[in-house]
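Take a look at these structures.
No lab work stands behind these numbers, since they all come straight from the coordinates. For clarity, every value in this text was computed on a predicted model and none was experimentally measured. Cβ atoms are built from the backbone, for glycine too; each structure is taken alone.
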Structure I
Amino acid sequence: MRRKKTTASILLSLTLLGGLLAGCGNNTGNDNGANTGNGTKTEGNTNTANAGNDAKADDLSPITFSFFGEDPNPNWNNMQDEVSKEITKKTGVTLDAEFAVGDPAQKVALIATSGDYPDIIAAKGDIGKLVDAGAVMDLTELIDKYAPNIKKVLGDYMVRAKYTNADQSIYAIPTWAAANEERFVAGGGFELQHRVVKEAGYPEIRTVQDYEKVIKSYLDKHPTDADGNKNIGVSLNADDWHMYISVTNPAVATTGGSDDGEYFVNQETHEATYHFRRPEEKEYFRWLNHMNDIGLLDKESFVQKYDQYKAKVASGRVLGLIDQDWDYNDSQQALKSAGKFDQTYGHYPVTMSKDIKEASFWPTGFMGGYGIAISTTCKDPVRAIKFLDFLASDEGQILNNWGIEGKHYKVVDGKRVVPQEVQDRINTDNTAFTKETGIGFYWNMMAHYGDGAKDSTGNYYTKNFPEQLVVGYSDVEKETLAAYKATTWKDLFPKESEFKEKAYGAAWNISIPGEDEVTILGNKMKDITWKRIPEAILAKPADFDKIWDTYMKDLEKAGVEKMEAGYTKYVQDRVELWSVK
């Protein structure tokens, strides 16, 4: 599933991720009562914790909210960065943050059963657990009364924020979805170091065979780096949930499917199939088995931890990756800081054969699902929703995406421009720059417009538009793109116009109640898959089919068909819900 970006989107440019945080304060509602996650109403009260419910729009008195998010943010600076200080000045709000480590879904489950909920929660695909526990509020009334900017951003898509057909509450404000978006960033596909394709003469990289060939050729000539350390063909990141991003999602992408998490969805009938059961994907994993057999796959792929993976990539020894750029961004920034630009990566639309269309840019339209919620024990729901509404304002979005005028950008002839000295820091020392400035930290806390959308001044809301993207490219990267007659990496990929927009957004973005049988069965399938896929990849080629057949039988015995039928119902229900005008 896209944790991506989202993700992938699932993004991103998804390099900026949310946090795990401490529990919150007293239980309150607003004066008229607010719906709780279990469908009941909380009565308004008169204690001091409820004072914010009558607060005026300009109430800037200091208040601290605890916040939980499933996504880690290693650069978070306790709101001591420049953008966060400005947000606090504008709202009076600070966040008490502790960021996710390990499996965030386990933390969500603990929060749901504890009754000690953070004030503000971004639980992504696990929001169902919190809804079942009555941990999150129905935000419909709060949005209507106190959040004009959120209403403006969501507009006609407000229906897509509703939970299900049966329960049309808004438990989470969509934040992983972007309004009016035209994506320009190709952050996925298969990655190759620029030195590898240059030495090969910039050949076409369209199939797994093309990808394999250039890696093998380079490794044959350069088995070690300048220090005598072994170069590595391809390394996979299989540590915990990264397995989805680097190991299993690519099986869909290389066989013509779009990113629907663990499912392949028929675009006509909206029937869902556990995607590993597609015969086409078996051949992708057979290719990985072949790569392992001939020594091009990193032998440590399934035992290394994320930090080890990142360190390996940062060493410059890994010629190829199958990943999303936000997952290895820290390592790539380290390479740039060291001046090793030829050892950074380009993105290629690799599939199993040339007749298959890579679907990274298959349009989803505006997605609901993943978003930010307010807990039923939040100390001041009105101040919380007003804080989130500020983030959704033009001022809040520009702060998050561009930073502070005069420090991080300037306006020249009516256009926002990043000064060269600031851009140089972004290009060579982005990790430190991000920690210092806080730019991008609030992306997954805010309803927002997407790449390609412009504000009332005619400026883009985000910096992800072609002219600005090119400014961020190194000379080596520009040289590679020029050799492929491209300006940005997206130019190499099939365009959105080549696909029909999906009627349900993305299946990975559908909220499933935590105790639903689909969720329980999904966990069983995951356990089986995460055992059998590495086993199949690392086996002797002669044993691959036997292991795969066993894997398929294991899924059937565990109830995969029942799970598929259940998930199909959720996909079809979303199509029905979203078709309401």
Structure II
Amino acid sequence: MEVYVSRRSRVPRSRASLVLALGAALAAPLAFTAPPASATGQYTVTALKFTVQAGGRTCTIDADLYRPAGVDREHTAPAVLATNGFGGSKSDGSTDAIGKAFAARGYVGLVYSGLGFGKSGCLISLDDPRIDGVAASRLVDFLAGTRAADDGTKAGYVTRDGKGDPRVGMIGGSYGGAVQMATAAVDHRVDALVPLITWNDLAYALDPNNAAGARDVPGAYKWQWANGFYLIGESQPLTAPNLDPSRINSLACLHFVSDACDTIRTLNSGSYPADRTGPLLSYARSVSPVSYLRKVQAPTLLVQGQADSLFNLNEATATYKTLKAQGVTTKMIWQSWGHSGGLTDPATGELNLGQGNLETSYVGRRILAWFDRYLQHRKGVDTGPSFAYYRDWIADPDHTYATSRRVPALSQKLYLSGDGKLVDNREKVARGSREYRNWLVPTSHSESSLAGIVGLPDPAPYDTEGTYLGWTSEPLTRAVDVVGAPRATLKVVSPATERVQNSDNAADKLVLFAKLYDVAPDGTKTLVHRLVAPVRVPDVTKSFTVTLPGIVHRYEAGHRLQFVVAASDDAYLGNKGVKPVTVTSAPGDTGTLELPVVGD
């Protein structure tokens, strides 16, 4: 299995070198390097092994225990539990530093290599609560003092809320974020969660369909992201040699659980017959928070990245709304950095624990306050507003975050005119009809998904004439701040699609890509964080609604906003065959674009 990037980018010749580069980068969504222990004194680090039963297999978990000086049975402390991002281990810079960072602040830390990674056994099961969640729950038993490590070590010095109930929080990013919710779903002893840049629904994350009401229709496959992770996972015995037989599945599926390999093969085939689509979507969702959030009770501080085409802001928003609706204490922060564009170089003033800036960054202070409140039980601690978001147009790092009681609602509607204009009044819509058509190869580019992570250049986004339609506003008379997920309603005409869309194969349906550009006065176009909204249209004979990825962006005065519908994108699998598309507009019947605009 190869990992592909843009045809314009150069990739390492060696498969092993690519795996190592990807593994190191993808495992480091958080640059945790703790500052020297000071006020809380020093700490000791003890390597431990745990043998647990998970998913019908016996697994060895490789962990490190961080114990602050002075913490004992008479002087207990809450615990922080964490594991690695995908492809990492307890020893990578972003994971072991979690233990260091919080041990330096008086917490007992337990960091471990996730199942199938580092020196931990068993297969990679994509943070399945029935496997990864259960395994983490056995580590909570250790923190409770009700079970020992394999060498007999016990932790009798973790603060307890009751017999067998340790006071424990979890923190981590990406793969180390979803496992928190998987653990909290099966073990209500977990007291606080801080998941960073993680997913709500893997079916959406890897095969997104942004058409409303199309939950059971596959979307457009993120083949670059998915194959990058698949290659890292299947290559674990090469990059992290381990003879543990529990880590090997079969020659056809080396290191993942079989359902995960079946899913990736179906997605790579580009063919989605009904008898394969159902199991594909069902499995991806079964290992995703979307399927089990109803079981999560722990107070949750969600931190999601604006620069993230893998797990976009809509993922965290879905989790946030679900938890809030069921009465779970939940707050959300949209920070600047995510999986896209390089993970380890946050903007000035942003959370960067490699600089030890927990106390001096906005997100860091919010995390410390969260654990102060729910692990230290300091009831007077202010954990901050329900929602906060980073603004990259603010130069002062002390004022880059704005706050709100809720995620902004859609508040401004624009109309798609037949002459290619984006207008603010339906009466301004001109009658007109325009057409685009896809080629058999991609003709639009949003990103090379893995380029930023492995340090490769990525061409600027572009669309090829004749293969997209755009609607452009007049120059703005004042700055417009968009915070949230825009929404478009469209009606297209595609006879070639209409003839085949009712077949048993979902791949016969029309695929398109909606996106928003910022057009500067000199004509320079910016695709905000290179985000697009893939859509596999459920039925081209009916209008449909598209939810675009959430953004935080200021369109400056004098700039124009451009809404584009493109036939393809080279980071995704697209249309099967050539499918010409026509969009017709009239004052009483036209498409719309709605924006969540904040401020005056």
Structure III
Amino acid sequence: MNANHTAPDKDTVLIVDSSPNSIRILNAILGEEYRVIFSTTGATAKVLAKSESPKLILMDIELPDIDGFKLCQYFKTEPETKDVPVILITEHSEDEGREMGLRIGCADYISKPVSPAEVKLRIYNQLRIRRNEELIMQRALYDSLTGLANRNLTLDRLRYAIAHDLRRGLMTGVMLVDLDNFKIINDTLSHDVGDQVLIELSRRIVKTVREIDTVGRVSGDEFLIVLPGLHQTENACQIASKLRKAINKPVEIAGGGEVHVTVSIGISLCPLDSDDFKRLFGNADVAKHQAKEGGKDSYRLFTSEMNDNAHRRLRLEYHLVWALSRGEFSVVYQPLYDLKTNRISGAEALLRWTNEELGIVSPAEFIPIAEQSNLIYEIGKFALDTAMGDFAKLQNCGGDLLHLAVNISPQQVRQPHFIEDFMKIMDKHSFEPERLELEVTEGLLLSNQPNVREMLNRLHDLGTALSMDDFGTGYSSLSYLLQFPFDALKIDREFVDGITDVELNEALATAVISMAQGLKMKTVAEGVETEEQLEMLKSKGCDLAQGFYLSRPLDIKSLKALLGDSENESTTSEENAKNARAT
């Protein structure tokens, strides 16, 4: 046994021939183009084929210790060599010998005496075929950008790991890793930067997990990790914690600059959650969504309650698609009381959904789903159209037209036709823009998209008032007051609740009201539930208030009745409140 020591990047060819003279001839023919190794026996050839990983085996069928056809059959059944092409060298020219070789899996054959040109051509063709097969396999099973296993290969390895671990009494972990807000990187910094980030994070993930784990890229910004051989749940949690720390480190971008990325991770375990690989993948996806909804940059273990929530969400999504066409939505109005005049000066429009199967569905439950499924735009148009129609000629007891406050979703404002559709609805009902107040949350402003600022300025230029809803619950609310044309602040119910007995809440509410007055903005307190809260807000100079103490949300008929009961101008807001609570 010997080898022709050539450059390591050359393909290795194993020659198996009992004749030293034949080996010398074949080595002379192939030595310049290939790394040639050789064996004169079948036994040695078996060892070399596994240890040297040749790209092709060129073999004489006449061997001293084994029949060449049997040795070829051995190579075709062993995992390490089953895909290596074998070319047989034979003196048999009859069809029977050729047919036998092809039947047992040999790729080609060469008849003695060998021709140098034929040997080179046959080997070249087989290696070219093999390279094409490897390329096709690479594209079919691996991600072209990161080189990681793709979805199909990762799920196949998951299925194998589950079967193997169940036999050994161990757990298999499934970890779904989703990059938070990755779309913003692509949209603002370019897809080239996004690709750099993906490649770097792929490298970090592979470096962080164990060697036995499989890391696959299953979608644009999502990775699936198979964790075989776990002894306890904590093992998966430890890996997830390490991953978060590794990914949270800044990613340096070619050309300068850094990108900071966080991840949401969902984990499911076999056999605790399921022993079906598809269900485990789905459970990890559910847990990942829980991590995102919980604030992102975290991991969650799957629980059965999550599964119930996921089924509930699917039912909501299904019915929500048809809710608008079936007339299941309605709008109710919570009166806004002017704390200086003690009169109803307007109302906030609130969307309600009642489904025959689901019953009454809370806005806190269906609004986020509508936003994520892009249904919110049409639903929002319905709310605006209904509310403007109901309020077109609505007056309070003093004969003043009531103002209308309507929440608008970030997804509505980001639509290019929002202003046009908004103006059509106003024209339809001859609704003066000065009577309308649009409430936005900090989530809209956090998007930092140029068209958001333009849209809000255009709305304000039309004459509509802009109000920041839930003021004080975000991180940067104060800075936005100086960047956007707000006319009013809504004091979050968290501050109002306990304002009379929690010193800090009173101080915060006082600070908000004073700040708004300094910026020439109105203040609206929501969630007023006691007389003491109302009196405290009045003493601080708050302009408007709403809440169950004053009135619950009312349908338009009940609201008109409440307004009709107030024809006597001496009626106080507290008396109106008693009537509303009794309704």
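Check the numbers for relative contact order in percent (Cα under 8 Å, 6 or more apart) across I, II, III and tell me which is largest. Top value of relative contact order in percent (Cα under 8 Å, 6 or more apart), among I, II, III, belongs to structure I. Taking distance in nm of label points 7 Å out along Cα→Cβ at positions 104 and 408 as the criterion, the top structure among I, II, III is III, with the largest value. Here FRET efficiency 1/(1 + (r/R0)^6) of positions 160 and 392 (r between Cβ atoms, R0 = 35 Å, to 0.05) was derived from just one of the structures I, II, III, and that gives 1.00; the source is I. Structures I, II, III were shown, and helix-only ellipticity at 222 nm (-39500 (n - 2.57) for each DSSP H run of 4 or more, over all residues; to 500) at -6000 was computed from II.
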